[in-house]
Structure I
Amino acid sequence: MKEVLGKAYRFSNSWTGTIIIVLFIIFFIAQAFRIPSGSMKDSLLIGDHLFGKKFAYGIPMPHIPFLEISIMPWSDSLKLIDGDKPKRGDVVIFRYPHNTQTHFVKRCVALPNDELFLINKDLFIHFNEGDEWIEKNYEGYEVVKLAGKLWVKNPYRKDHHGIHNDDKVINDGNPRRAPLFNLSPIRVPEGEYFMMGDNRDHSNDSRFWGTVPYENIEGTPWFVYFSIDENWEIRWDRMGKTPTDLEQPIHLDKAIAEREKHDKDDHGIY
């Protein structure tokens, strides 16, 4: 046993062993990501560097870092092993359906067979479990009855206080911005998920390009290992925190203050 452990130790200290261990971690356990845009303010901020938990929703098909080349180039699959599915309200890392070499981070707001629409920026969802389930689980939320169904208005703002709209973004008739304000009722297809950014008026998400297939889902943010703002000041209070931690008042208040300070620089959709 001691001899086996010794060989394993010597192998792990070799260049080959180190590369294999690092790739195994990146492929199956954790991968580093950087938040480049403000689409998830105030939950995740520009300059947050985080580790994504790769095994949260099954095992995604491993890709060589930076090159984004699949280790199985003969296969079109993006999922190696199926596992748990995203839950409503989860923050999810996924491959953009129209360019799978690009990763997005958004919040899952609707599951397969959920129905939703937007009116004047307000999100309404009819959950696929039906009216009785909605009445039981969304007591205290604003619920309206339309077309014979119950719809929950803005169901995530109560639990995820980083979700917000920008009052400066108004409906000026620009068709490019139209989905920010109004979206016709849709039913989420089987096996797919509807994603939205917490910074609702500055997020390029499912309102513009559609739902995300399960196989595109890579994982979920695990924790922030480094964070720096646009002035190159380190945000020590965010380091080591999970997304849930960052939604607590002490962190959220600072994030909101930073957003209010820099919102004037937000232009367009991210």
Structure II
Amino acid sequence: MSVIRQMTYRPAGHRAAAVETMTFGRLRELNDGGTQRADFHVLAVVDAGPGSVTVDFLHHPLEERSAVWIPPGAVHRWDDIADVAGHLVLFVPTAPVTHVTRELVASPDLAAHWSIPDADRPFVDAARDHLLLEASAPPGDFSSELPEILLTALITRLRPPHTEAPLTHPVFRSFRSSVEAHFRRHHDAGYYARTLGYAPRTLSRAVQQATGRTAKAYIVERIVLEAKRLLAHDRLTAARCAHALGFPDASNFSVFFHRATGERPGAWQATMTAE
């Protein structure tokens, strides 16, 4: 595991496994209060609060019986964890062992925060406790597969909320995967229709049914999200954002960003830096 910028989750020089665990107490010791952007998943199960976390510029409460899922690439900040108790599980995207859970963790439509139903809590606690026990075993004292198997059980028991349509609509699933792979260079819905072999109307109808948005709006939202991540966390200039996201120049990118958000990139970045 590695991070794109500052490491909060473990000290420098620590060699990572596919699945790791830590307490909020340990997170408090390592957290520098800044934004983070990891290339692994961060899954938190909260036993007590209150507290708060910001994930991709949306604030979420940390309270008893709540869970947080931060996917790779998401910009996040632990705003207030002084009174939070619970555990975090850090894992690479390939760690889950079943096809269903791997598809689930690959979805960009998972909720960042949800409350665990009372009926599910005993099963979640049991799955987490077993994972924590195996993860604490001495090196070489257990199969490397066990934490991954138990992670899969925990994810299954947590049942992270997601939109059912994107997971079941094959046209949208293909579109979503293609957008994730190519949005930095291709901003036109027509490109995805041609590449995927669908008529533009077929693609538009599928995206509308799955998300309530047009294909173009979906692409715009994805580009804007990445632009905000680059502006807020990487502190890129508008010119460098334009280059990273496939715009011909800073002016063109600035017009796009302003049209989508109502703010100029520099002004939005200044607001985020001031927080």
Structure III
Amino acid sequence: METQNKIRLVAIDLDGTLLNSHHEVSLKNAEVLRKLEKAGIQVVITTGRAYEAMTKFYREIGLSGEVICYNGSVVYDKEHNIVWKNILDHETGLELVKIGEKYGIYHHGFIDNKWVVPEMSDMAVKYKERTGLTETLVDFHHLEDVAFTKMMYIGENEMLMDIYNVLDDKFGDQLYKAFSNPMFLEIMHRNSSKANALSYLLEQKGLTTENLLAIGDGYNDFEMLSMAGIGVVMENAPMELKKHFTYKALSNDEDGVGKFLENFFGV
């Protein structure tokens, strides 16, 4: 009960956590989150998705708090104004594009809230169907400023691991790299992460990590789960991630988020 009473903010990943396999918010999950907000518990969505691809779920649930997008590169306040942001510089962005071209792997990015792609390949079409985003076709080599909020490589994990190692050798700790799933390698500014974005929010609210409960399912959630007073990992998360955390929720197809929070808070 004492631990439960300390929690004032709940941070929840979207894909694979709050959303089921059909990329939907279940009625159970939405109901419980609304009950939490009515009880004075702040709910913050923390997602690798772009702002445009997140807002429909935010409105559907009826949330009223802040939002963390692009894996922690941008924090939006309750009125959805940007209050915290980290972006890559032009030279780094262009070099990331060249690496994608060298490996012949699909890549795209986000600049000023726009999803920018070099061409609408089959992979781009699938990503559009998954997210509902509207593409902006660009030639990265002719853009005046390739200042990515987030850049992504999508493909087989083996090739992505090769690229990950190349980025390690070339940039060291100058980038934040995260796998949101085995086929998605996401690249951001080194100060970007869900954990850093949450640290900013907690400080603004006069809260500490003891007041935070976080739920996630991906390797890009590891730091967020580790910093939280209560870190909850989904049953559908990789075993390598699950072994680090005591608290477990049922899978995203079993209303894991809603059932865990309902039981934890007694709402």
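Just so you know, all these numbers are worked out from the coordinates, no wet-lab data involved. What you are looking at is a predicted structure, and each value in this text was computed from that prediction instead of being measured. Cβ atoms are built from the backbone, for glycine too; each structure is taken alone.
Values computed for the structure shown
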read-out: Structure responsible for -14000, with helix-only ellipticity at 222 nm (-39500 (n - 2.57) for each DSSP H run of 4 or more, over all residues; to 500) calculated and labels I, II, III on offer; value: II
read-out: Identity of the structure behind 2.0 (criterion: distance in nm of label points 7 Å out along Cα→Cβ at positions 51 and 235, calculated), options I, II, III; value: I
read-out: For 53, 42, 35 (Cα extents along the principal axes in Å, calculated) the corresponding structure among I, II, III; value: II
read-out: Test item: Cα extents along the principal axes in Å, for residues 43-114 alone calculated as 44, 21, 17, pick one of I, II, III; value: III
